[in-house]
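We did not get these values from a lab; they are worked out from the coordinates using the rules stated. Small disclaimer: the values here were computed from a predicted structure and weren't measured. Cβ atoms are built from the backbone, for glycine too; each structure is taken alone.
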Structure I
Amino acid sequence: MSDLMKLAKGRPYRLPAYEFVLHALNHTLMSLKETRHITGAELAEGIRVYALQELGPMAKHVLNSWGVTTTRDFGEIVFDLVEAGHLRKTEDDRIEDFEDCYDFATVFERDYFDDRRALDD
C-alpha cells in the first residue's frame, strides 16, 4: 500500500485529493519566478487555478466527490502531508491560513461560467 494510500485511510478525503494537492502545489511552484516557500492562501489560489485548468466546469463536483468542499479541506490535506513527511512547513504556517480563501460555488461554478460567457461574447 502506498504512503499516500495509507495517509488517506481513515480520513474524510479520498486518495485522489492528496495526489491532486501535490500536483497543484508543483504547478503553483513552477509558476513562480523564483523558488520560495508559499503561504496557505497562495497555495489555495494555486489549487483554484490548477483545478479550473485540469477539471474545468467539473472542478467543484470532482473535488466534492473526494471529500473536499472548502479551502480549509486543502489545509487539512496539506497538514496531513506535512505530518506524514511529504511536505514541510515553517513555524508561521497554520491550517487557518487556508480558511475561507474562496467559496467553491463562486469560483468553480458562477465565475467559471461567467468567464466562459464573456469569452463567447
Structure II
Amino acid sequence: MLEEFLERRRTEREKVLAYLNELACRLRAKWGRISLVLFGSYARGDFNYWSDVDVIIVSDHFVGLEFPRRGAEMIEPVDAICWTPDEAIKMIKKDSWRQALSKSIMIADDYGLLTKPEIDG
C-alpha cells in the first residue's frame, strides 16, 4: 500500500516536470530566451492535494510590463512569478529567495541565473 502511494506521487511529480518542460519550450517559441524554475513543495517532493505548482519565469518579454499584468498572460495551471532578468538577479540575492530556491529544480536557464557569479555573492 505504501509502495502504491509513493509510486502515485512519483508519477504525479514526473507529470508536472514533463509539463513544465513542455511549457518552457512553448514560452521559448513565443518569447525567446527564458529561465523557468520550479520551487516550493513540488520541487521538494512534499506536495499534497492542495499544493500549487510554484514557478519563477524570467524573460525580457516582461520588461516594461507592470508586475500584475505579467502573470495575466499565463493561462497555465501554475502559480508563476514573472521577473525580468535584472529583477531576477536582484531577487535571487535576497536571503529569503535563496532559501526558497535552495531545493529548486531548474527547468530552463537560458539566462544562466543560477550560475552567474554575482548571484553567489
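Quick check on the output: 2.3 is distance in nm of label points 7 Å out along Cα→Cβ at positions 58 and 98, derived from one of I, II. Which one produced it? Source structure: I.
Here the criterion is FRET efficiency 1/(1 + (r/R0)^6) of positions 18 and 106 (r between Cβ atoms, R0 = 25 Å, to 0.05), and among I, II the highest value is seen for II.
Computing distance in nm of label points 7 Å out along Cα→Cβ at positions 42 and 90 gives 0.8 for which of I, II? Working through the options, I get structure I. In this comparison of I, II, the computed figure -13000 for helix-only ellipticity at 222 nm (-39500 (n - 2.57) for each DSSP H run of 4 or more, over all residues; to 500) is attributed to II.
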